[in-house]
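Asks: Input: structures, listed below.
Just so it is clear, none of the values below were taken in a lab; they were calculated from the coordinates. Source: prediction; values computed, not measured. Cβ atoms are built from the backbone, for glycine too; each structure is taken alone.
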Structure I
Amino acid sequence: MDGRKPTSKKTRKSSYGTSRRSVLKKTFIQEQVTFTSQLSSDPHVGIIGGGMAGLLCALSLEKRGVKSTVFDTGIHGLGGRMGTRVIDPQPLIFDHAAQFFTVSDPRFSELVDDWLDKGLVRQWQGIIGELEVGGQFLPFPSSTPRYISVNGMRSLADSILSQTCMVDVVRPCWISKLEPFNGTWHLSENGKPCGQFDIIVIAHNGKCANRLLASSGLPLIARQMKTLGLSSIWALLAAFEDPLPIPTGATPFEGAFVKGVDSLSWMGNNSAKLLGSKTNSPHCWTFFSTAAYGKRNKVPQENIPTATAEKVKTGMLEGVEAALGLPKDSLQRPFYSRVQLWGAALPTNTPGIPCIFDPQGRAGICGDWLLGSNLESAALSGMALANHIADYLRSGGDRPEEFALGLNKEFQTLEGHDIGQFSGLESSTGASPVQAYQLST
């Protein structure tokens, strides 16, 4: 079937009231959409999600001659968890999700080389390592290059599509419904039509993606998305007038993966990382909790109670004291602070494939969680899905069974540190590679 006529009136009840159990029930009883109409000679792909995976999918589609529209909920910019927050008038600057990235795949390396040539990214030369509770710091060797965006991670996201001519971006926009009709997908936001598309891409995850797919007519894709497990991570952005005290005998560091502290897993000096020697600037730090702390203190991230925010802030600052080996209540108080909960921060399992595609329903999924948990995985997933879609379109859709991908792939537990993965980083003691921080996109 090619679907029923899309509804134009607003739904009676917001999907935000839908329980996990009802979403699961809808997911497994919905009828599969099967498009039988001829593919358009000028196809248009709708991409829901403007993180790294969605952006690279759009960019790669353009390279294959396919136009697309990216829908993103971001108010301040694109990027998803490639987020940078700037607080005026100081200004204060924080990368409040992805901190940096490494490169291991030659396809991603080629992309990063292009970003380097354009001045969008640079190597982060600052010292990072492991910080054991009590203040013992072990630096990582500098053999593995680490990269950052020159003006914060969001500036890279906003630059990726800056020179495209076949990509439209619509934001802020929260696609709330997918409806198949007359051979195309009709997308809408709370009853407002957002366009018709020959193929759709889901480039985000979590409860919102699950609700969107629950009655979409894509049960196989919905099932795979629903199998994904996600952890929760608290972020604390804090600005200090004076530098944080470095443990006696320790090397001054710009970033550290914290060990042995329940409330803290990462601390990064954004001022040093992004502004370098501008010592007159305030000292802006991003702190991340452990996944266990995030789970124990999880609340609706859209409406964090004041009491919870204060509890988390206090607990994480106490964690900073413990990590640095400072007496309790001796840490200087930040003159600016803000907590944020990443409720669907990091994947805990993965099918280990670049992308998922349903040729019957003409829909696909991309995201870092399909391969791992880092920016490189997100980029590779977006590029892989774009090329798979372009190949499918080139085939005319006459052999859909040849293009089904990942619809029944089983998931495996994602090994590594509870706050993500990085390739190539090893501790100075020669231990196995450290699975370091990178929020999913």
Structure II
Amino acid sequence: MKPSNTLLICIGALTLTLGVACDDSQSYNNSPHTIPDTRAPDTSSDTHPSDTTTNPGAAVTYHRDIAPLLAMHCNECHVPNSTAPFAFGSFAEVQPLALFIAAAVEAGTMPPWPPLEGCQEFKHERRLSSEEIALMRAWADDGAPEGDPADAVVVVLPERIDLGQPDYVFDTGVEYKPQPPEANSIDDYRCFVVDPGLEADVFVNGYETLPGNPALVHHAIIYEAPQSQAAKLADLEALDDRPGYTCFGGPRVSDVRMLSGWAPGSAPLKFPANHGIRLRKGSKLVLQVHYNTLNDKQGTDRTKINLHYTKAASPSELAIIPLAQGNLFVAAGDKEGFATVNGPALPLNVSLYGISAHMHMLGSSIDIKASANDREMCLLDIPRWDFNWQGFYLYKEPITVPRNWITTLNCHYDNSPQNQSPGREPHDLRWGDGTFDEMCLAYFIILVPPGISL
């Protein structure tokens, strides 16, 4: 990822036009981990959750109390043959993990949902209430009783992201073996070009990225390249003796637009009905994959992306635009490193549909705000950054960022000796493509105003 097309540039172009933005199988967090303390906190003066129910004194049981919580909040990932390390489908599977589950939900590491509560409301939030967390703890401390299967209740599951059958599948058609170009390097950036055969403009309403080998894929981005860049893309491929072409920093062609992005933890993305990102007639698709061979030096990958088009006759156009601080610097050993960047004052109201943030392994927290004078609006706040849980977050309802407001991205880093990957010493951090470099980057999904071309 490279901040070559920053939010300032994109909005600046818009200003000139007017005349006046569950996958956890891969682990890159190499910081020391501590197993959560599974001992219950001292709650001798608290009221036990079961004491406040309609059946005072009733024990918390798996079938009546815990299975419904797992079905609503956990079982989307914790099923057989998924990326989660174990399934939660039965009492026999869950009971031995009771103390661990209670500790994980108390620590806020499960279910994984990085955004801070109270900043904004997002679709598909994965949160447990304090009452639900207390139930988990009470059940675990009581020995995780099964209870009576007859007490099982019917669960109304939350809305899931169901994209259905894709309209187009981006498939490179090859099993690619990463080959970092520099000795002792673990990073390989590769771009693959596909012609989707578009005879007319289409609008992408949703997408799902399917890494072929999650142990290798650091991130994957699809760009749309206009027909005018077809010859240069063909030259880049022809000059490279391996599939695709090398593309550190970006796809190496002009006038590209971002269509989709994936990093560890990303879920499928579905925009509101009758909305989509435009793919222009005759354009090519360029998939940039950052491969990291740290966890798999011999493996291959064949990442695919399912694209879903809206069938609306006149869809509302969305666009993804970036904001980045490419001049970040964090000194070796600095536990409280900081980078920040402001976007421009916007010349018109902007409807914001979604947002994403990106750093690497030494990021500690990240937040994005919009402000004007003494007014401020939180757009996204991730107080505990985890590289393994990233993605786009769609707002429950679009947010209006008023004209003349400024968008600010703040990135915090822990570059202390205690926070390094095994065997590594602190080094000065700068913006870079490598896994052990850093980034300070945000993406905004905006509604393109009528009559404007981005």
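Asks: I, II: which one has helix-only ellipticity at 222 nm (-39500 (n - 2.57) for each DSSP H run of 4 or more, over all residues; to 500), as calculated, at -3500?
Replies: Comparing all candidates, it corresponds to II.
Asks: Quick check for you: by mean count of other Cβ atoms within 10 Å over residues 188-195, which of I, II is greatest?
Replies: The structure with the largest value is II.
Asks: Something else about it: On distance in nm of label points 7 Å out along Cα→Cβ at positions 76 and 236, which of the structures labelled I, II is highest?
Replies: Going through I, II one by one, distance in nm of label points 7 Å out along Cα→Cβ at positions 76 and 236 peaks for structure II.
Asks: For structures I, II, calculate distance in nm of label points 7 Å out along Cα→Cβ at positions 164 and 380 and state which one comes out highest.
Replies: Structure II gives the largest value of distance in nm of label points 7 Å out along Cα→Cβ at positions 164 and 380 among I, II.
Asks: Say we calculate Cα Rg over 2.2 N^0.38 Å for every structure; which of I, II gives the highest result?
Replies: Once Cα Rg over 2.2 N^0.38 Å is worked out for each structure, II has the highest.
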